Structure 1
Amino acid sequence: DLPAQLIKQIEFHFNNYKALKKPGSTKVDHWGDIEEAKQVIRDSQQRWKQQ
């Protein structure tokens, strides 16, 4: 479990970091559990390997 303030800071980062780079958008829809996080990482690794 993460402290509420850290969660707010992480959400702020992902909702605003692209303003510093090229145009685009991101949105934090929800917070998942550890298993969902691991699956997201595996999925992104698989997409990277396919490039």
Structure 2
Amino acid sequence: MTRVLIESGDGARQWGTVGVSENIIEASWQALLDSIEYKLFETRAAGEVTSKG
């Protein structure tokens, strides 16, 4: 198994995500997606994103 750790930040905060797979590309992809999803969820929860409609 391969484990990939990605450290991300937005200028104010930092966070890390981990992807695990037998394939390093898949592990990296999982960690990257988790990092992006975390930031989007955090931004929405903080009310920083408004929907147009």
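Which structure, out of 1, 2, was helix-only ellipticity at 222 nm (-39500 (n - 2.57) for each DSSP H run of 4 or more, over all residues; to 500) derived from, given a value of -19500?
1
Out of 1, 2, which one gives 27, 12, 6 for semi-axes √(5λ) of the Cα gyration tensor in Å as computed from the coordinates?
2
Values quoted throughout were computed directly from the atomic coordinates according to the rules given, and no laboratory measurement underlies them. Owing to the predicted nature of the structure, the values given are computational and were not obtained by experimental measurement.
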